[in-house]
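The following blocks contain the structures, represented as structure tokens.
Each value in this text was obtained by applying a stated rule to the coordinates, not by laboratory testing. Every value quoted in this text rests on a predicted model; they were computed, and no experiment measured them. Cβ atoms are built from the backbone, for glycine too; each structure is taken alone.
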Structure P
Amino acid sequence: MQEIHDLQRQIITKLLQKPLPQRYSELQIPGVDNDLFNYHLQILVKKEFLTKKDSHYQLSERGKQFASKMNAQGIPQQLFKNSVALAVFRNNYTELLVQKRLRSPFYGDLTSVAGKILLGESIVSAARRKLLEETNLAAQFTFIGVLRSIKRNSRNELLEDTFYHYCVSHDPVGVLQERNEFGENYWMTPKDFLANLQTNQDYGPEDTTVWKRICKRQLSPFIIEQEYLVKHY
């Protein structure tokens, strides 16, 4: 989330609390020098967070989008991560597409292809995009469920809070790109993949639960939560 000065945050918070445009005098903050206040007010106008009309100020659409990421006290909030996790099979589900990560965090982990969902992007569209970007393969996907993973370090500090949206496909088309900046891609039996899961730095017990379901083709919808300590970040 974009960082802004505390005075700018206070101005935005004041405008959130009243639906009608406000005059300069209504927005002033007690104890703040007038020149300093006016400087930050005009910065918000310049950033297009506020609009000014007939000596009245109000939040612009951009300003409202920014404010939606703040709590009632105007404090910016860290948001959840939303990602897709791809289960791509071939040869009658006897082989699963896996990726060895070549990026931190969790460098070297053996996982499926996964990646962030973009704003305004559907889940299956994100799955198709990530598969093409990371493997050069194309496929149609079915969204089957969500695994929320809350990851902490050994000091119990929050590292990540991610919703993984699992999508399944089979028999993709194209020539597999075996290595790129994302990782090494290859095919593995589901049995071997399940056996390797627990060796990952980023491993929660429900990872095995989800993948066992998928590998057995139990594709009924699910929502599962887990919280765990990562081995190394």
Structure Q
Amino acid sequence: MKSKKQKRNLRDRFGTLLFITLVLSVIYSLVRSFLAPDVAPADSEFMHVKSDYMLMFLQCSLGLVVLGLPSLVTRKWNLTLPNFIYILYYIFLYCAIFLGEVFAFYYLVPFWDSILHFFSGAMLGALGFILVSWLNDAKIRGLSLSPAFVALFAFCFALSCGVVWEIYEYTFDGLLGLNMQKFVTASGEVLAGREALSDTMKDIIVDALAAGLIAIIGFFRLCAVKKELPEAAKN
């Protein structure tokens, strides 16, 4: 079994690798955004254009900004997050930004976006459990939350984060002329009505399914733990 120090070192290695990867990706996408054509040739099956590199630059820059978010939260509120949350978070950023944007996995790997949304929904659901359990264990003003409330909070927390992400995509699609919400097809057709909403709604539904699964698992786990506690500890 790995010691606490070994796990911390593994976490730091993941973080360092991701930081270096994102810095290099920011430089690469910035340079390519000046060199790439505005429109792909008609006979090109898949080719990055200027707007693709602009999106890549934006996503990689955002990745650098949010990379230190878990450490900031833990310092701000004196909260201890498990190492596995850090590692899952770094893996998600690596898959979503570096593999997804730089290596175009969103286009080359079927359902890559849905896989990442399911992964993030589950991860955020677990984080929601950790946050509210921390508050519950702190016994703030006699606070004692039921397993059902903790599960509901975790579900709502994960789903809210997913909605905030969709707002981010919608906002920057409008500001920078991007296509993160896939309202324009690869052939250039602008979708309308229900079809234009399909990507956004699919993402939210997948987030909800993943968060719901974690909420159900967490609920039964908390119920089992509560049954094992002595009566004095439950009150």
Label whose coordinates, when helix-only ellipticity at 222 nm (-39500 (n - 2.57) for each DSSP H run of 4 or more, over all residues; to 500) is calculated, return -24500 (choices P, Q): Q
Value 0.3, calculated as distance in nm of label points 7 Å out along Cα→Cβ at positions 33 and 57, assigned to which of P, Q: Q
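Ranked by FRET efficiency 1/(1 + (r/R0)^6) of positions 145 and 193 (r between Cβ atoms, R0 = 25 Å, to 0.05), which of P, Q sits at the highest value? Can you show the working numbers first?
Values: P: 0.90; Q: 0.05.
Going through P, Q one by one, FRET efficiency 1/(1 + (r/R0)^6) of positions 145 and 193 (r between Cβ atoms, R0 = 25 Å, to 0.05) peaks for structure P.
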